[in-house]
Structure P
Amino acid sequence: MRKIDWLHYTSSRQLVDHLHEIDLITQPFSDGVIFDLQEKFLSNGFQYLKAKDVERGRSIIYAFLESLALYHEISCLTLAPIPPLKNAVIDLYYELNVGGYLTSFEPYYLDEFFFEFYYDFMWIEATRPLLMSPWFEDVKKKIIDMGIDQNIPIIVVVYEE
């Protein structure tokens, strides 16, 4: 698999134009795909994979998280309500929205949220609505500016259209 870090070097809106460049992951996994996915789950920074739909994407994420049994504080940034996230997974969009972090006009407000970011694994369900959200670019920028992407794996899951 080719390693290009679209979110780090381009806008989230530009990622929409490159979704076709990310390889689709299907089950059953070949040995090579298992090794590639394991590397993604163990490497800090933005890691990219493509699934057919949200349900299959979450199935892949959950399967690898359970097999690795390495991460204890897991978060997901998603706008997709179905299927619901497992209880052990924190819904970052919910936390950001309820806390008022997405609607504040204060430029430092998102800093407050990310100063206390204690998750050791995160995945972003990069659906078109999320990538096109006006607040997502600010959230992505804070993740990069505060070095969160350098300290934890962040799996960016895109979906076939």
Structure Q
Amino acid sequence: MSCSLVALFAEGITVSTVYFLFYLINYLKDPEAPITDGVWICTVYCSALAVSVVLRNKYIFDGYLMAIRIRKALVSTLYDKIGKLSTKSLTETNSGKLITIISGDIFNVERAASLTPLLLAIPFVLLLSLFYIGYRSGIGYAIMTGLVWLVCVFG
């Protein structure tokens, strides 16, 4: 759960920094704006990007650690099951083929499990993105973007 919160913060900051570019562009358009405003905007923008990168790397790393723990549990469970097979079943089965099948399946599970922290954060990041689109461009654009997203994911 904490890994999903880190993913939510990392991706939320990333979405917010894209929106924050509007403030930077408005500053650049205003010739009368003081330099200190530009320094503060750049400082906040760069700091947010740095925090986002660190948090993203943390949740990816934690996701891989979780996947390795799942892999360890699956491997021990499967080999315990193989150890309980009868002698007749073991002599009829090619052990190399059995190990290859088990290893391939476990690798696929491990790869998918490493992304599970992001699955809990995706709906909230999507809502934040749609909020920014609706706030900046209008609710109609946010609804259309949400519908296009739904078609791309489920269609």
Inset, instruction - Could you figure out which one of P, Q the value 2.8 for distance in nm of label points 7 Å out along Cα→Cβ at positions 100 and 140 was computed from? - result: P
Inset, instruction - For distance in nm of label points 7 Å out along Cα→Cβ at positions 44 and 92, find whichever of P, Q sits highest and give me its label. - result: Q
Legend entry - Structures P, Q, by FRET efficiency 1/(1 + (r/R0)^6) of positions 52 and 116 (r between Cβ atoms, R0 = 30 Å, to 0.05): label with the highest value: Q
Inset, instruction - Taking -11000 as the value of helix-only ellipticity at 222 nm (-39500 (n - 2.57) for each DSSP H run of 4 or more, over all residues; to 500) derived from one of the structures shown (P, Q), identify that structure. - result: P
Legend entry - Answer label among P, Q for the case where P(r) over Cα pairs in 5 Å bins from 0, in percent, calculated from the coordinates, equals 2, 8, 11, 12, 12, 12, 10, 8, 7, 5, 4, 3, 2, 2, 1, 1, 0, 0: Q
Inset, instruction - For the read-out Cα Rg over 2.2 N^0.38 Å, for residues 36-83 alone, a value of 1.16 was computed from one structure; give its label from P, Q. - result: P
Legend entry - Winner on distance in nm of label points 7 Å out along Cα→Cβ at positions 76 and 108 once structures P, Q are ranked, highest first: P
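Bear in mind that the values in this text are calculations on the coordinates, not laboratory data. Predicted model, so just to flag it, every value in this text is computed and none were measured. Cβ atoms are built from the backbone, for glycine too; each structure is taken alone.
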